[in-house]
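Peer 1: Structures follow.
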Structure I
Amino acid sequence: MRLTKILPALALIALPTMGISQEADVTPPNEEIGYILTSFMFLVTGFLVMWMAAGFTMLEAGLVRQKNTTMQLMKNVSLFSLAAIMYYLVGYNLMYPGDGWSIPGWLGAFGFAAMEPVGLAETETDLTYASVGSDFYFQLMFCATTASIVSGTLAERIKLWPFLIFTAALTGLIYPIQASWKWGGGFLDANLGFLDFAGSTVVHSVGGWAALAGALILGPRLGKYKDGRVNPMPGANLPLATLGTFILWMGWFGFNGGSQLYMDTAGNIADISRIFANTNTAAAGGALAALITTQLMYKKPDLTMVLNGALAGLVSITAEPLTPSLGAATLIGAVGGVLVVFAVPFLDKLKIDDVVGAIPVHLVCGIWGTFAVVLTNPDATLYGQIASILIVGAFVFVTSAAVWMILKATMGIRVSEEDEINGLDTAELGMEAYPEFAKG
């Protein structure tokens, strides 16, 4: 009796062991494991970068005046959606043409992005890298980030539809063409040895150059510069702006960490860990540097400068988050934080109205971060970095200015004075973010 009770129990105990043994027999080969892990890394880091869209939205919604809040929300949801479609239709193949360059090294291929078949059935797949779908998704997030930079600079006086048309041009053509010159294996990579790990120039300064062109053509907000004075127009919700900054800070780990591009060896895992640590300390260095600098300059620390200081540190380390030590990464970020504090009033002296400080953060610190690569990476050359900064800057600024000028001449890009005074929420959208606080 006892034996008949014990045997079934022993059989049940043995079943899991038998299952494990059977599973071990179908363990994928090493190259397939690398393919799986790298694809998974792109998906996880990709949705971290996607979360940056929420960060930009909250930051901008907090730094504009209450009457323009809904407009910023609308622009950010719309630009992200437009980027997704335009990158699929034309951007991805322009940026990564493989062997299908239209003009070798300069202009990629035209055509829709295409995924692998379901389950990789009946296809020969390069299992030494990652799935096309994961790579497309990850790279799309960078494209959308570039458009988000422009949105904040031009807030409170630009019409919705011209802005969205420009976004389509930026995400479908301007961004992927210049990105192909580096990340697609084009002439900046092949001939100049340009190094930009995660996009201080390829992403951030590109957004900054496009925003600068738009700000010059659009002009400043009404009353911003009057009688030789700069009239502050403080944002309506600093808690929201602070939340947006922390969301961006978190998303940046995906931005820089995923740019390692491989997660198939212990060495790559160690490098990704190092990138995370350097990214974090650069942001901290930028925030503290801005805090101290504003205290010394203005006798009181400025929260908005500290928030932008953290972002400045992140942009500054993005061109090379792997090779610096923690100390060097902190200093690189700190320089970015100081640059922002001086760049904001400098733009005001030039009467260039940047509502959220995107040009100082993304353009000025994007240039600084790209230059700083030579300080820690012996493979970088001063000529290659500076020449690439100038080439990308000239291309993006000229093409962006041309698009802005065409839009201005054909449909107008600026709202009327009355609409600007009343706010874009009611003028452009007919709804308010906080209707319970509306007058009347």
Structure II
Amino acid sequence: MNTARPKVLIIGSGAREHALAQALSRSARDPELLAAPGNPGIAALARTYPDVKADDVDAIVQLAATENPELVVIGPEVPLVKGVADRLTEHGISVFGPSRAAARLEGSKAFCKEVMAAAGVPTASHTVVKSVEQGITAVAARYPAVIKADGLAAGKGVVIAADAQAAREALTEFLVKHKFDTTQVVVEEYLQGQECSLFALCDGVNAIPLQSAQDYKRIHDGDRGPNTGGMGSYSPMPNIDSSRAAAITAQIHQPLVDEMRRRGTPFHGLLYAGLMLTPAGPKVIEFNVRFGDPETQALLPRLRSDLLGLLEAATRTGGLKGVQLSWDQRASVTLVLASHGYPESSRSGDLIAGTERLGPELVLTHAGTARDEQGRLRTAGGRVLAVTALGPDLPSARANAYAGAGEINFDGSQMRTDIAAGVRA
């Protein structure tokens, strides 16, 4: 009988990857964890490779070929869009994450819209444009209007234009100044309702929903200011129980999985649907092809099923058939602490104090942190840390999270004060 510990390599350096490492470490199979590049928080759980960058496909493949892990888990979208899953598969290495062809669902918003149309997935009406004047014509004075860079933009390539001047400025940024290296833009209808993030594990055939979460993208309270990668999250949404999540997945995720399989590019991995719950039903704002951040930090502490087994099953065609997930029934709230200047810029090097004061009931995940020569923790990115708390209900979880986050301080720290505030069952 083989009793060797399975070796798992996690690719990425953020709080999402730290949350994945924490969840994988709870597996009864006690996996040996590796992470590239990792971060100081992940280093407490895994052997890290700081010189292997998450977007360096050649270096990732070389590391995997050397270490020969049973599974490689890809955290961020960039290596997936670059085709890291294909390269690893060519080397006979099992990987959780979609192929390059399937990752186009996130790599190109125009392509994703095309696939949704073919699959009959409800989404906002849209037009793809390649010039500023085409964009203004497409908006047709219907404001607010949503203007999206076609390619990857780290969650920041979306502008909600309130008027013609804002629309022209956004179109000029994307199509003339080529911000985010895009050559075309998706102009789409502004949807109204409640936002919802719903993830599904996919095995090329089946889509199995996780529980719901809600993300807060804007930097300031009251959803003001520019978009960020995410400033907080909570789970579950009170009006999305397991049965409704399954119904939404049947309407949203499963048809997309079916269409990708029909095209010969089956989707294996995590399919993230950013939804607007409109009066006419759920509509897709965007699809992503990996675990979302910070929703992952809110979701995984609630997962009671073995994450390692689930990720392995998703790599096998049909491997998730009949799988039922088990969840902690408590609510969770995640708060993000960001650095000075974020999201327009970020300051590094500020000394972080107070993390040692967090109790075991709180979950701390590192995002943009680094150790100095004396081993002290310092800021090293835009989003620095995330604090997650569970509670019997959302108000309790929220109070616990803010009490914990209040113990941490660094110069220029930014944190929203309204995450999960006023949410009603």
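No value in this document is a laboratory result; all are computed from the given coordinates. Keep in mind the model is a prediction, meaning the values are calculated, not measured. Cβ atoms are built from the backbone, for glycine too; each structure is taken alone.
Peer 1: Out of I, II, which structure matches -8000 when helix-only ellipticity at 222 nm (-39500 (n - 2.57) for each DSSP H run of 4 or more, over all residues; to 500) is calculated?
Peer 2: That value comes from structure II.
Peer 1: Thinking of I, II, which structure, once relative contact order in percent (Cα under 8 Å, 6 or more apart) is computed, gives back 15?
Peer 2: For relative contact order in percent (Cα under 8 Å, 6 or more apart), the value 15 is produced by structure II.
Peer 1: Given structures I, II, which gives the highest value for mean count of other Cβ atoms within 10 Å over residues 295-302?
Peer 2: II
Peer 1: For FRET efficiency 1/(1 + (r/R0)^6) of positions 39 and 391 (r between Cβ atoms, R0 = 30 Å, to 0.05), the calculated result is 0.65, so let me know which of I, II that is.
Peer 2: II
Peer 1: Once volume of the Cα convex hull per residue in Å³, for residues 95-254 alone is calculated for all of I, II, which comes out largest?
Peer 2: Largest value of volume of the Cα convex hull per residue in Å³, for residues 95-254 alone: I.
Peer 1: If semi-axes √(5λ) of the Cα gyration tensor in Å computes to 42, 26, 24, which of I, II did it come from?
Peer 2: Going label by label, the one that fits is I.
Peer 1: For distance in nm of label points 7 Å out along Cα→Cβ at positions 103 and 199, which of the structures I, II scores highest?
Peer 2: Structure I gives the largest value of distance in nm of label points 7 Å out along Cα→Cβ at positions 103 and 199 among I, II.
Peer 1: Out of I, II, choose the structure whose coordinates give distance in nm of label points 7 Å out along Cα→Cβ at positions 79 and 327 equal to 2.9 when calculated.
Peer 2: Derived from the structure labelled II.
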